[in-house]
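Below: a set of structures, written as structure tokens.
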Structure I
Amino acid sequence: MAAAHGGKDCGPQDLLYEKKYCSLPTCPVDCEWVDWLDWSVCTVSCGEGQSSRTRMVKTEKLYGGKDCTGETEEKRDCENAECPVDCLYDEWTAWKQCSATCGT
């Protein structure tokens, strides 16, 4: 009620409200990944090898949040240039019969 007939005013309007904090459960926090790191160099310089990349958890799940899904590491095949092949001699063949009938 407003003051009347010389009565005292109630004061600022914000005193007309009372605050009470509710006791609510904490909101769930879902797990989050950081972005994938770059692919590693191939395990071999020629031929077929493997390359990999990794990621880590950015935010752990809390208060019943969802788990992170997927792996922390991915691998893929990589193929570089064909490997060099060195020249190799075959085994010696058996001696043939001498073509001369006399001399050295």
Structure II
Amino acid sequence: CPQTGTPCMLKTGVRDGPNKGKSFYVCVDKEGCDFSQPTSVSPSHCLQHEESVVELQALVYNQEQRSHRLFYRCTEGKKAGRRWCGNVPWSAVRQHSLLICFIL
């Protein structure tokens, strides 16, 4: 986040309304930062719940393995109280992306 320096996550609007299907980078600072920035990332469907749209994504870097993983959660996973539905290896890290990595 340009305001707090903490990582941002990719959030996709899933409720009916003007932001449904639109993606935003949002700050996840626990102090309540309200930063968000629209992006052109298209919505995707969950690999675990194929009919459900992914509503939250985070890119995580593991220093021991020197690799990135993209964690994702869909609306079904959120309803079930899951933190994440799953994750996949990520190799196409863009240097200019606002989606900053969490480091393990």
Structure III
Amino acid sequence: MKSFEGLPLTLTHPDSGEVNVNDHKEIAIGHIQNIRIDGDKVICDVYITDAKAIKVLENTDVREVSVGYEPAEIEERSGKLYQINIRGNHVAVVAEGRYGSVCRLNDKKR
């Protein structure tokens, strides 16, 4: 989880599959931080700093999130394959993520 601290937040996954130093300014709409475990969920604080992205999120139902990461090692345990040593690259806000609405932005009013 440490590799996800401070990662860029994007609106959809980049076409290249990653955010790098050459395209960060064009692709990133904010960042994530304060990653922690809460029960059976991983949560974090999301900071959106792009005005156009804020308008898109305010005016659409796009709320699910999807993690962009570098390929990991595969480990077999009891006949099942697991990815280990994953290195995060970005977190994308998407219309439909792999895990559905379980993984989403949750705007909590204070």
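Brief remarks follow.
- Label whose coordinates, when Rg and Dmax of the Cα atoms in Å, for residues 7-46 alone is calculated, return 12.2, 37 (choices I, II, III): III
- Among I, II, III, structure where semi-axes √(5λ) of the Cα gyration tensor in Å as derived comes to 21, 18, 13: II
- Top of I, II, III by distance in nm of label points 7 Å out along Cα→Cβ at positions 31 and 87, largest first: I
Readers should treat all values here as calculations from the given coordinates under stated rules, not as data from a laboratory. Since this is a predicted model, take the numbers as computed values, not measurements. Cβ atoms are built from the backbone, for glycine too; each structure is taken alone.
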